[in-house]
Structure P
Amino acid sequence: MTIRQILEQISALEDELQKAVEENHLRYTIEDKRIVFEQAVKASHQRVKLSVFRWFMIVRPQNFLTAPIIYGMIGPLVLFDLCVTFYQLTCFPIYGIARVKRSDHIVLDHQHLAYLNIIEKIDCIYCSYSSGLSGYAREIIARTEQYFCPIKHARKILNSHSRYKHFLEYGDAENFHDKVEELRTELAKEIKK
């Protein structure tokens, strides 16, 4: 069995796992982009919700101390978001690379959870944005890498992006430029999807 066949099996299993997870969600539906929980779930959410006053009484002191540092990152994050978005809007059409859909990565839906108070919802929105932005930027960078330098590293890297498994092996010079062009062609095909 080749490495490519194993990777295709892994990808198929990941898709199967995602479908199983989606089928076992916690009794809610999505109606017009809004999450609607069953009434019993809604009631249980309300029972465990902490009031803001109670939340302030039990929050750890280090959370208060580090909050200005954490929330101080919002400016650099928004600037980074603007920069990577500008980059892909201007450069990807020139290279023939399909644009990364921001909404596929930045998902803000925790504010619909009734068991969170307003402070917890703001915290969750911040984390969802930051984490989603990281995934969004990573995909933009991965597509750029696939276009310019789709070569694996000599050493194993942890948590590589999803495109990395299709990159060329380190040191494999045979038909290098032809293989790079094939990977670029794959990027262009994604535009039509």
Structure Q
Amino acid sequence: MGLPVLAVLLALAAAAALAFPMLSDWYAEHQQHDLANQLDQPAIGGGTGSGAPIGWITIPAIGLHMVVVQGTDASALAKGPGHYPNTPMPCTVGDVAIAGHRTTFLHPFDNLNLVAPGDKIELTTRTESCTYEATQPPFAVLPTDTAVVANTPGQFTLTLTTCHPKGSSKFRLVVKATMEPGSLKAVRAR
């Protein structure tokens, strides 16, 4: 009687493991829709806490257009790319840093490795928009190397991070960019 129960439990565990990517994408897609509505209608809230929408990130070279949320904890990153809380807000002076999943929760940074120098990265908040340009090919660092998101006083820079290689958290893949001069613009209220 123990062997059939074990077989059923193992089958259920395998089914859950196989379903997780699909379920995580469904969850994140639903969250992105709700977050986009909050950005489009600021009067309905959003706030500034972890998981609150702060704007959009668009990287045409890899077909990315998603809502960015505040925070890099697990629940925030399950909703979309997350802004590192201790870094400047998008389109402001300093090193804006954003993290994103590579294989789950809509895998926003799935193809971050394909961003090349010169590729554009657009950030839009409720009040302003700006364009950054990738300055070097993506590179890998250890997860403990927090210097890659260190502030850059007096400069307008952007750092994107994700796990590397795909399906592993052994390293962090990093993309560095600088704001294009003259790209900072006010966004009209909706």
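Values in this text are rule-based calculations from the coordinates and carry no lab data. Nothing here was measured: the structure is a model prediction, and the numbers come from that model. Cβ atoms are built from the backbone, for glycine too; each structure is taken alone.
Things to note:
- When Cα Rg over 2.2 N^0.38 Å is worked out for each of P, Q, structure P gives the greatest result.
- Parent structure of the calculated result 15.6, given that mean count of other Cβ atoms within 10 Å over residues 95-102 is the read-out and P, Q the choices: P
- Which entry (P, Q) yields the derived value -20500 for helix-only ellipticity at 222 nm (-39500 (n - 2.57) for each DSSP H run of 4 or more, over all residues; to 500): P
- Ranking P, Q by Cα Rg over 2.2 N^0.38 Å, for residues 55-102 alone, the structure that comes out highest: P
- Which of P, Q yields 1.8 [distance in nm of label points 7 Å out along Cα→Cβ at positions 111 and 127, calculated]: P
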